[in-house]
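Structures for review follow.
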Structure 1
Amino acid sequence: MYKKIKNRWLRGGLIVLSIPLYLLLGYWLFVYLLAPRYQFSGGRPFSGEYLYNPYQNMDPDQWKQYNFHCHSRKHFGITNGRLSREADIDSVYQAWGYDHYGISDYMHINTHGQERQDYIPAYEHGYGFFRKTHQLCIGAEEVVMMDFPFVQSLDMKQHMLNILQQHTRFAVPAHASFHGGYKVSDMHYLSGYRLLEVGNPYGTAFEHWDAALSTGHRVYGIGDDDTHNVLDPNESGRFFTMINTADMSADSVYNALDRGCAYTVEFHPHYNEPFKDKVEQMHNELFHLTRCELIGDSLVIETSAPYIQTADFIGQEGKVLKHEENVWKATYTLQPQDSYIRVKLMVHNMTYFYLNPITRHSTPNPIDRSTAEINWPLTILCYFVYIVVIIIIIFRLFKKK
């Protein structure tokens, strides 16, 4: 008798505990079934007689150093970031000399530092149980809890970007190559986003960037540390974004990012050295862009470094069209067939600058086009099929009962 009662309580307890799991799985099934189907027209290379240079009117004395991607201890330490307290993040990034260091916890807007002028609300969106299809939401108004947590089709990736763009200033595909979150081929079709996290220690996205640019998507790059343990001296000061802005208010920063007046830096501090020595290295050896000017069809680039060790001018499909070494000024003459040109510079001590692209357009001001629209006939047809299948399953279950 005692064993029967005990077994009944055990079964009852398991049923009660399993209810939230079933509800969660049911919700995610509902989310997957409701994902609309998109019509991807596919892009085409930039073309036109006008060249858009995002750096044409930059002020070389107004570069600011930004990191938007950093994790702190949240959700009782469950998420990866459990070793970084806000005070530690302040201490480390202030020592590096950053003008802005944003905390972007998983599915949570951290309000630490909101009293500062440079505060920008951000978070990392995505659950990603199997694939890390995540988005860095910069200028977030609220957290969007919905996601496709297991695997995502191209339609789902586009739909997620569209939803996030309604609730944040920039929905940025993060660490695109990490765990196959985004395929290079995806970038030929995805649209409606301005920024791509091209520099991240967990996965760079330069091949993804060229795939997007080669199909006419005006996408600009940013770089971030994506720090999870800020006390590890090898995790911070790796990738960051230099933004040309005099005013560090959020709107001014957003406008500079939207225009592309920024560039990604990959800094190589010496490993296995004391943190203070690495900080001193950055303060002494962090050079910046001083000129990126179009004179007719000629692009002229200069930096504050003693000289440019290498300069690669990269065009359609990521091909290196010109390579220069040990010059104080890098130059390239754009050809009529060049749809875009982006530049990779290596300056003193293995520090890389990844500049945003010069792009061709049919008007003086660049025009962005969406290559993805909801295919309503196909979406409605899929909904109809789902409803029929669900009705059949329910009917058979009741008939069996």
Structure 2
Amino acid sequence: MRLEGLEIFVTAPPPPGWGGRYWQIVRLTTEDGTTGIGEVYASGVGPEAMRAVIADVFDRHMKGENPENIELMRARAYSSGFTQRPDPTVMGAFSGLEIACWDILGKARERPVWALLGGRMNERVRAYTYLYPMEHHPVPEFWINADMAAEAAAALVAEGWTAVKFDPAGPYTLRGGHMPAMSDIATSEAFCRAIRAAVGSKADLLFGTHGQFTTGGAIRLAQAIAPFDPLWYEEPVPPDNVAAMAEVSRATSIPVAAGERLTTIAEFAPLLAAGLKICQPALGRVGGIWEAKKLSALAQAHNALMAPHLYAGPVEWAANVHLAVSIPNILMVEAIETAFHEDLVTGRPKVENGFVSAPEAPGLGIELNDAVAAAHPYTGDRLHLEMQEAPCDWQHGNAFGGGSVD
């Protein structure tokens, strides 16, 4: 069985665009006609440039190869051009292609992907969701209104969710790290207080920051929210600053989490040694399913947990679920439940009462709906996610709009 064909789909979810401006989905075909799909997470170049990178990685390192040879193809991509170091664009392209290989292997063996990763460790996996506006909540007010956030959290808990994530800590700015404004600290404290009061002990609070702060600023913010016992403090400082992450981890009782922007175990290893407690790999960037499986073992050796990140489409979601089913140190998986996620693929694993069950169908258990993908092409020129150039606003307050398409 050899890899032969590649198709690339760049699909735009309809507004408000939960999951990003576009999703980059790949389909591989073997010489015997078996197909597999994967997903490339956001990169620092636009989708047309990324198409060329994906095609180059496939043609150069994977075409004609047996899809079983994951480790070999990974080594080729990682070493390409005499690099042998993490490259988020090259490894992002490889990640989506690698996920598609696992889908092919599972279909060829008529077994779900988790069965090829060491088997089923978990019958079901805990899921969490981001706090999005309810239908009657005005936007953009929702993103800075603690009472609305608390109402949304209580509604989710009533549906069975046991953890909710939110990030009211200020601007999503390329001028990081910065010292948080006092208004942002006050807003963050108000969110934690209101949401904790609304959910009580029925749900964990997951506090995100997108790596926005200086070391001292992150510690100040942690002191303000710690009384409400968040389960994690996500990316309090830029994730490549190992010393800063270590200092924040030592200064707070809140477990520090990170990983959405990291590529390969080479970037996670020093953070785990520095005190990272929860790893949040994006499987469409970290190197794929096998790299994340290796990361789980590395994390286990550091007594750390795994919580795969999701700000993407339903293919990366399915890959996250198969990984989570197979590992002992899974904490939870991030979920985005929208009608478009449901329409784009068939067989998508669903969250029920706050948990997702181990899939039973071969491969990832999903198939791309080509008609839906074709009906929603991305035609813009912006990136999947973008940071603002404006600095922190010290006078009028700040807001992060939940990654919604503007």
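A short reminder: the numbers here are calculations on the coordinates, not readings from a lab. All of these numbers come straight from a predicted model, not from anything done at the bench. Cβ atoms are built from the backbone, for glycine too; each structure is taken alone.
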Candidates 1, 2; volume of the Cα convex hull per residue in Å³, for residues 154-241 alone computed = 88; producing structure is 2
When helix-only ellipticity at 222 nm (-39500 (n - 2.57) for each DSSP H run of 4 or more, over all residues; to 500) is calculated, the result is -11500; to which of the structures 1, 2 does this value belong?
-> 2
Note: Rg/Rh (Cα atoms, Kirkwood Rh), for residues 42-105 alone at 1.25, derived from one of structures 1, 2, originates from structure 1
Assuming 40, 14, 8 is semi-axes √(5λ) of the Cα gyration tensor in Å, for residues 98-145 alone as calculated from a single structure, say which of 1, 2 it is.
-> 2
Working back from 24 (relative contact order in percent (Cα under 8 Å, 6 or more apart), computed), options 1, 2, answer is structure 2
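Where is volume of the Cα convex hull per residue in Å³, for residues 34-193 alone largest, in which of 1, 2? Kindly include the intermediate steps, with their values, before the conclusion.
Numbers: 1: 151; 2: 200.
Going through 1, 2 one by one, volume of the Cα convex hull per residue in Å³, for residues 34-193 alone is largest in 2.
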Re semi-axes √(5λ) of the Cα gyration tensor in Å: value 43, 29, 16 computed from one entry in 1, 2; matching entry is structure 1
From the coordinates of one of 1, 2, distance in nm of label points 7 Å out along Cα→Cβ at positions 18 and 370 came out at 4.3; that one is structure 1
Compare mean count of other Cβ atoms within 10 Å over residues 338-345 across structures 1, 2 and report the one with the greatest value.
-> 1
Comparing distance in nm of label points 7 Å out along Cα→Cβ at positions 218 and 354 across structures 1, 2, the largest value goes to 2
